[in-house]
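Each value in this text was obtained by applying a stated rule to the coordinates, not by laboratory testing. Just so you know, these numbers come straight off a predicted model, no measurement behind them. Cβ atoms are built from the backbone, for glycine too; each structure is taken alone.
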Structure P
């Protein structure tokens, strides 16, 4: 950490998946798959609600909206928590070659303490490992 700028406000988490980027993108960008690989959003049925998706999570009912389908591997999505707070989750699926890709998730600290930020980073890393497992098994 650079002492002149203080604690890090973002962290980039990534995983290499042994599948073509398009296949991984299709899994990661489908809101109906979130409960399979994102533990923080697990627990309930995913329902389409006009421009967003709703689901019951361990935190309560959340709304999720994704950027439109695209050819760039952008899987950014906003999660609106039961408190009404919205959190943008920047995410990319990047081709490494024809058979492998890298998924990069940018975690933003916001108002979290250093400990909460570290715990959130560990949880996202586990989610990415689960996404890898799902994609490599299918």
Structure Q
């Protein structure tokens, strides 16, 4: 039996271009990277949830955000284990672990093994790939 929530959100290239800004499209659909210290929310310290700019899926909580010094929003864990998926990225003559939205396959960034406790991971994300929904504290 198929569960409709397990199905990926799929749109044509034209549909993605219609709903995203050119920069959002370049980063999320073409696996781009924004320049450090230029994307939205890289230095945001307010409480809230970061969601996929393409489909709205909650991805990261401000509770797991930390200052990595890299100029990109960094988190030590996704909001839930199934919020993101990992993919081998062999671009630029190196091997990295790419992170994508589990629901729509939007490119979000990469994960590295140099983060803080409790996970030791650094999810280095493109701010352009996410929206921020502030929560009341």
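Summary of computed values
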{"quantity": "Relative contact order in percent (Cα under 8 Å, 6 or more apart) from the coordinates reads 31; which among P, Q", "calculated": "P"}
{"quantity": "Given -3000 for helix-only ellipticity at 222 nm (-39500 (n - 2.57) for each DSSP H run of 4 or more, over all residues; to 500), calculated: source structure among P, Q", "calculated": "Q"}
{"quantity": "Comparison of P, Q by distance in nm of label points 7 Å out along Cα→Cβ at positions 95 and 119 - largest value held by", "calculated": "P"}
{"quantity": "Computed 15.2, 46 for Rg and Dmax of the Cα atoms in Å - originating structure among P, Q", "calculated": "P"}
